[in-house]
Structure I
Amino acid sequence: MSMRTDDFDYNLPEELIAQAPVEPRDSCRLLVVDRKGSEAGAPLEHGGTVEHRIFRDIIDYIEPGDVLVINQTRVMPARLIGRKAGSGGVVETLLLKRREDVDPLGHVWECLVKPGKRLKPGAQIEYRAGGAHAPEGAPVVLTAEIVDFVTDSRGGRLVRFEPAGCNATGEPRTLDEAIHAAGHVPLPPYITDYEGDPEKYQTVYAMKEEHSAAAPTAGLHFTPELMAAIEAKGAKFAAVELEVGIDTFRLVEEDDPTQHVMHTERYHVSQEVVDAVHKAKAEGHRVIAVGTTAVRSLESAFDADAPVSDPAVTARYFEGRGDGADTLGRGDIVVRENATTQLYLMPGSTYHVVDALITNFHVPRSTLMMLVSALATRDQIMDAYAAAIEERYRFFSFGDAMLIL
């Protein structure tokens, strides 16, 4: 029977959608799913077991020599609320990516705009200090002009931005300073009333440069203290960067998920990460991805035509697959710098690098539901989600976590 998008749907009570993070970060709940089953866990209907823990207990499941791969990207203040010049109508702009192919100086961005119907090429927008919370009379810090439509993107526009006025030192604002003065961190659409610290939507290990429109949310649960304790146990952290796009929230609208066109994201996998993976695999330890963006980075960095390493890089429980490096005698993880990926993992896909995954609970009918169902099985994931709902776990970006072993 062919796979359908409906296979990845489930009913979630609205009150289980987390609207704010817990404090401290590592005090959220952790659902531990063991694909092969453990003595400590409660059995799932379709194989494997679950345990109900607290996130900081994750250290109990991490072994010396394991490598935890984190995505160190930082979310930019990509949500801008302004007014259309002339009419004064409110305009919402979401920065997606700089289009340096259009403007080498980086002033042209690909954006989503609302209301799209009123924002045609030539339209002018003004943004004030404080953005959505700007008081009456706040100075204009950023201006924009709609340059063009974006093909095959509902609400997509090319927008040219120019900074306005001076910064606190009296110097003319840079574009980045203007965006910071007017912008807000863009929370997912299902978080409707959060007015807390925007840093809670950043990981504690995020880099200084801001490239993402959404957070790698599995990492939000880590504290510096927990990371230090994990390292003290003999495990290691290695960092990739994948620039998370807003399409990460997009649902699969096609009935046949294989017809869905996956969005493109930019990513970087360093030699340090490649070496850490090789060392862990050679010594019989695990590569644990912290979040689906780390999965996409690592699995995208697997080159099926690269010379095979010794031992062959193979994901746990995916040994012997027809397209695996251990079967073909070729394929390895390689360095990727400033690369792009449209990797789309779904049941039937082979994992090559990732042995275990730390992740949040995902939106129904999303590509992320399919990604986790490729690591475990679709039935195991749906059983685990049913157990989480029954136990009143908190879902999505500010919610609780899952560990798939």
Structure II
Amino acid sequence: MPGRKIILALDVGTTAIKVLAFEQETMACLGTASEPIEKMIQDDHVEQDPKMLVDVSTRLLKSLIGAHAIEPSNCIGLGITNQRETTILWNKKTREPIYPAIVWEDKRTQGWCDRQDQKFKDLIYQKTNLSLSPYFSASKIRWILDNVPEAKVLLLESNLAFGTVDTWLLWNLSKNKNHQTDWTNASRTLLFDVKKLEWSKELCDEFKIDVSILPEVKSSSSDFGVIRQDILGSEVQVMGICGDQQSSLFAASQYCGQDRGCTKITFGTGVFLMQIIDEGQAYDQMFYPALALQSDAHAIIKAIEYKIEGVGKEVELRLNDQKELDRYLDRLTDEVALVVSKLPIKPAEIIIDGGITQNQHLHAFLQEKVKSRVIQLPIYNGTALGVGYLVNKGVRSDNGLSLK
């Protein structure tokens, strides 16, 4: 692809890793490489191999460049979008993880969370706008510190590092082993003060987590260093990092008429609905608050989120029976439509993405049940498209993000 300026997006999900190439001017997808990844599930434990995440990501980056004859020097930026909350701790000297990645779906710390007093839970909500839950990273970190003896040794030696998946990949793929993350991923740890946009020492102390193991937090549109030359044949700059659901919301915001009320639904491993709302907007407590990116990438704004777990697995079980799949999608869209009806702002349109949207009946079922126009993104991988747009806006502007 001589002469074309290319943006690369690395999308590390829960069930697959994908790398996409976009042409900068049109944001048309020029090529995709993908590979399914495995989870290790036992009772309430859900884990992944951190080294596998690095190996597959590296292999796919190289594969995409080779298969589509992309000249590495034409790659003007790379973005990383990832499954959020998933927790990895590693030895900074050896780059070896000290325990498997504890995936966001893991519920082993439910009992610990339930036993914490209300004062602690109130402090968490005050700083993060989130409730104490095994879904988020902090209790997963605490579990590893309590149950993996190597963690305490490395902590005393100042050789222990924590990261969500984006940070782990950046550490392993970047030339200078950058230990960094962005606001959207940090905000899902229960350790990040979303008002001050910094790690909360008070929360870290309460969770008994040393601040020194946490990554530097930067705006989502930032210079995160360069990828090692041996991976792509050129030191491509990492110009954007964004949690997967905020990334797909950012993609949706490019197609909404305005930021306020912009609503997206991702149908993937789970169903994730997000809507951008006003600061101080009242909303049903069934929704989680979340940080989101303004459509011009120049500010952080407020959003709410709702999730339905296990949807991808249910769809997979019915792939060989169209009638049974249709019945499931019909029930699923009933549930989704009910959630939409509880949104604080009635959306003019709903943007949908995710692998399940490849099923043509899903769009029809949803359109019948909501009072908004349903629009499908140009590609079903809205998370990769979103971080691609984020990189593109960073290329075109030197401005960083600010709090709005």
Work out relative contact order in percent (Cα under 8 Å, 6 or more apart) for each of structures I, II, then name the structure with the largest result.
I
For which of I, II does distance in nm of label points 7 Å out along Cα→Cβ at positions 31 and 327, calculated from the coordinates, equal 3.0?
I
Please state which of the structures I, II yields 3.9 when distance in nm of label points 7 Å out along Cα→Cβ at positions 191 and 375 is computed from it.
II
The value -10000 for helix-only ellipticity at 222 nm (-39500 (n - 2.57) for each DSSP H run of 4 or more, over all residues; to 500) was derived from one model only; which of I, II is it?
II
On distance in nm of label points 7 Å out along Cα→Cβ at positions 335 and 383, which of the structures labelled I, II is highest?
I
Which of the displayed structures (I, II) returns the greatest value of mean count of other Cβ atoms within 10 Å over residues 71-78 on calculation?
I
Of the structures I, II, report the one carrying the highest value of Rg/Rh (Cα atoms, Kirkwood Rh).
I
Where does the value 43, 42, 29 come from, among I, II, when Cα extents along the principal axes in Å, for residues 215-366 alone is the thing being computed?
I
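Every number here is computed from the coordinates shown, using simple stated rules; none is lab data. Quick caveat: nothing in here was measured; it's all calculated off a predicted structure. Cβ atoms are built from the backbone, for glycine too; each structure is taken alone.
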